[in-house]
Structure 1
Amino acid sequence: MVISLSKIKLDQRFSPYQMPAVIIGSIANDKPNFMLCTWVSRLNRSPPIWMASINRKHLTLEGIRENKIFSINFPSTNMVAIADYIGITSGRLKDKSETFDVFFGETKAPMVRDCPLNIELKVTKTTELPDHFIIFGEAINTYISESNCTDGKPDLKKMNPIVYTGIEKQPSYWSIGDKIADAFKIGKEFKK
């Protein structure tokens, strides 16, 4: 029996992907500056290359392009209000350098101490798109709060990162759900 599912047409900008909501840090106007970014992903394993797609209007982008360093900071869900504030407040209008307890690693990119996970990166490449720049960065060091580990390994439940869904006209933040299976293992059941 064939079941027919009706389909409706969506706006071509619709994205079904859930993305991490991260705080990007850079030095702009000689001070730490931060912005919320949701178009972020790791692109390569070794060396670990990450990308962030950032709208050209952001002061944080100017700092990244000038200094060739930045950080990706993964806030926990208890930081959702301050993360959203960082996203809706322009560094051109408000000095955000004192918003967080900031620390610096090897690259001198500003990182947010309260975020469970921080990555400092050096820029390896930029690509210009019509309204965004894609910034490619190699991870130099990654830091995690010990309280977000179990048996010395990162624990996603303890980290409790913010997840963003960018459905047009109804963007929202979510927390992660429960683990449902071990990747690269559960599919082996079908090989039998």
Structure 2
Amino acid sequence: MHEVDARGLDCPKPVIETKKALANFDELITIVDNEVAAKNVSKLAKQSGCKVSIIEESSNLFRIIIKKDKTKSSSSTVASDKKVYLIKSEYLGEGDVELGKILMKGYISTLKNIEPLPQRVIFINSGVKLPTLYPDITIVLEELIAKGVEVFACGTCLDYYDLKEELTIGEISNMYEILDSLNNNQVVTV
């Protein structure tokens, strides 16, 4: 079985290396050294129509066994007319910080009322503070998720701001998944 040793690689390299290997092998093992990388690699493999099992050998070593499922066709990514909202700051606009916070709260609160709803809302950079530190925004995001909107927060950004444990809504994402989403949808950047 082919082996991808992705220990020590920064996000999204474990996902990229696994994707490259999946192009050439029907079965492989990817080894990573953190839980977030294990989840990201598993998500990619499942989206590619593979069967996945994770063996945690210790708190910092994960072996992800990936086997292509011949009965499933891999999900192909095609351009969509759905909108993805990329929120890259905890403030909306430039100028006074307090006004920027008020505007961002109003912006996100309004998202639940627009038609069509966005397919996905992605938080990067200081934008990851919104789904972690702002309870009013978390409530709105819960409503959006209940309506079928996907909510993602950049894992590297959460780590940078030491907020990973604070994320209680949505999913932790990686740069590969974020770029794939931006590349294949209409994007609104805030």
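Bear in mind these aren't lab numbers, they're just calculated from the coordinates by the rules spelled out. Keep in mind that what you see is a predicted model, and the values were worked out from it rather than measured. Cβ atoms are built from the backbone, for glycine too; each structure is taken alone.
Here is how the numbers come out for the structure above:
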item: Given 3.8 for distance in nm of label points 7 Å out along Cα→Cβ at positions 141 and 165, calculated: source structure among 1, 2; result: 1
item: If mean projected area of the Cα convex hull in nm², for residues 5-116 alone is computed and equals 9.6, the structure in 1, 2; result: 1
item: Structure (1, 2) behind the derived value -10500 of helix-only ellipticity at 222 nm (-39500 (n - 2.57) for each DSSP H run of 4 or more, over all residues; to 500); result: 2
item: Ranking 1, 2 by FRET efficiency 1/(1 + (r/R0)^6) of positions 37 and 101 (r between Cβ atoms, R0 = 25 Å, to 0.05), the structure that comes out highest; result: 1
item: Structure from which 2.1 was derived, distance in nm of label points 7 Å out along Cα→Cβ at positions 21 and 109, options 1, 2; result: 1
item: Distance in nm of label points 7 Å out along Cα→Cβ at positions 125 and 157 from the coordinates reads 0.9; which among 1, 2; result: 2
item: Origin of the value 23, where relative contact order in percent (Cα under 8 Å, 6 or more apart) was derived from one of 1, 2; result: 1
